[in-house]
Structure P
Amino acid sequence: MDDTQSKKEKLRSTLLEARESISDEDFLGGSTEIVEKLRSHSVFLEADVIHCYVSMNSRGEVDTQRLIKKMLKGDKDVVVPVTNFKDHTLSHIRLHSFSQLKKNKWGVLEPEEGKKVSVDAIELVVVPMVGGDESANRIGYGEGFYDRFLNAVSCPKVGLCFEQNIVPEIPVEEFDIPLDHIITEERIISRD
């Protein structure tokens with residue numbers, strides 16, 4: 001493991017611990033603030049087909065489950081990821097009902113079946129993250145699923161993150177894809 005990877009692993013571990021220690025009150029309040037900022041942002045308002053991760057609330061990810069339920073009742077087409085463990089890629093399935101979702105081997109809610117959506121049809125990607133920095137770089141779980149996906153899309157990429165998990169700088173490797181925006185409960189960080 002090289003120096004950059006080692007620094008990322010240490011930072012990831014620190015940020016995961018910090019995120020998992022967030023109080024229920026801060027989790028709910030922060031998630032609500034972050035999602036409302038997203039819903040009023042122009043990239044969300046202008047997009048009709050939105051790829052959104054289904055949050056693992058038990059792991060402290062910013063809660064997208066209520067957002068997804070609202071989008072399903074509204075005029076947005078909701079696309080959620082399905083993890084392909086063999087080749088470390090994501091497929092993208094149109095979601096019609098929250099009841100389509102079942103836990104995969106990591107405990108992530110995914111549709112067991114549904115219509116695949118081309119990455120070219122996606123107009124906004126809402127990305128999970130462990131932490132972010134002042135330049136809109138993200139650190140994920142270290143498996144590279146989202147980096148491979150984000151490399152293939154040209155639409156806006158927005159990460160949702162609690163402010164406590166924003167650091168001045170994340171060590172970046174050549175395959176890491178920066179986001180266009182990171183939304184926290186306190187602010188929106190945009191890439192220049």
Structure Q
Amino acid sequence: MPVDEGLALNRHGTSLGIEGPFLEVGSYCGKSGIYLGFAAKETGRLLFSVDHHRGSEENQPGWEWHDPEIVDPETGLIDTLPEFRRNIKKAGLEDNVVAVVGDSLAIAKDWSTPLALLFIDGGHGSEPAHADYENWVPKLLIGGKLLIHDVFENPEEGGRPPFEIFQRAVTSEFFEEIDAVGSLRVLKRVGSSI
């Protein structure tokens with residue numbers, strides 16, 4: 001995540017006009033969690049960071065973004081949770097950032113706390129991106145902010161699913177776009193029923 005996009009996450013987290021926690025889908029090693037975590041700390045909130053910590057498709061062996069240093073030598077699987085926890089601790093955010101480890105859809109199914117801010121940066125394949133949108137967005141309060149990462153209009157610059165879910169939101173009657181920084185899009189929920 002580029003610094004300007006991280007600072008935008010923080011700025012939008014500190015400028016909410018409603019109460020409620022933050023939730024990010026896809027935390028990887030905690031970079032976005034630190035930007036949002038400081039906003040949560042400043043505003044007296046919690047950030048729930050939802051991730052299975054096994055990496056996305058592009059993080060797996062043989063793919064461009066694979067990092068062998070985050071592979072658990074015992075299981076042979078990617079495990080970003082230890083690095084995430086170290087980074088949150090180093091930032092002094094353990095009281096404000098809560099790791100929620102598991103499958104995003106399984107967690108969303110039983111999640112009942114309304115959200116003031118939702119950051120979607122989970123799986124970038126079509127199925128996981130649309131499922132995150134469909135299962136988490138209804139939990140966002142009116143006046144809350146929806147932030148979507150890796151939104152590229154030009155398909156040659158990045159995958160289509162984040163752009164597609166951004167289009168779903170911006171063309172609906174329930175959201176208005178309020179900011180764009182790099183590949184980060186920020187929308188405010190204005191409609192009552194999704």
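Read-outs: derived from the displayed coordinates by stated rules, not from any lab. Note that the coordinates shown come from a computational prediction; the quantities given were computed from them, not determined experimentally. Cβ atoms are built from the backbone, for glycine too; each structure is taken alone.
Overview of results
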{"quantity": "Highest-scoring label, criterion being distance in nm of label points 7 Å out along Cα→Cβ at positions 21 and 77, among P, Q", "calculated": "P"}
{"quantity": "Answer label among P, Q for the case where mean count of other Cβ atoms within 10 Å over residues 93-100, calculated from the coordinates, equals 15.5", "calculated": "P"}
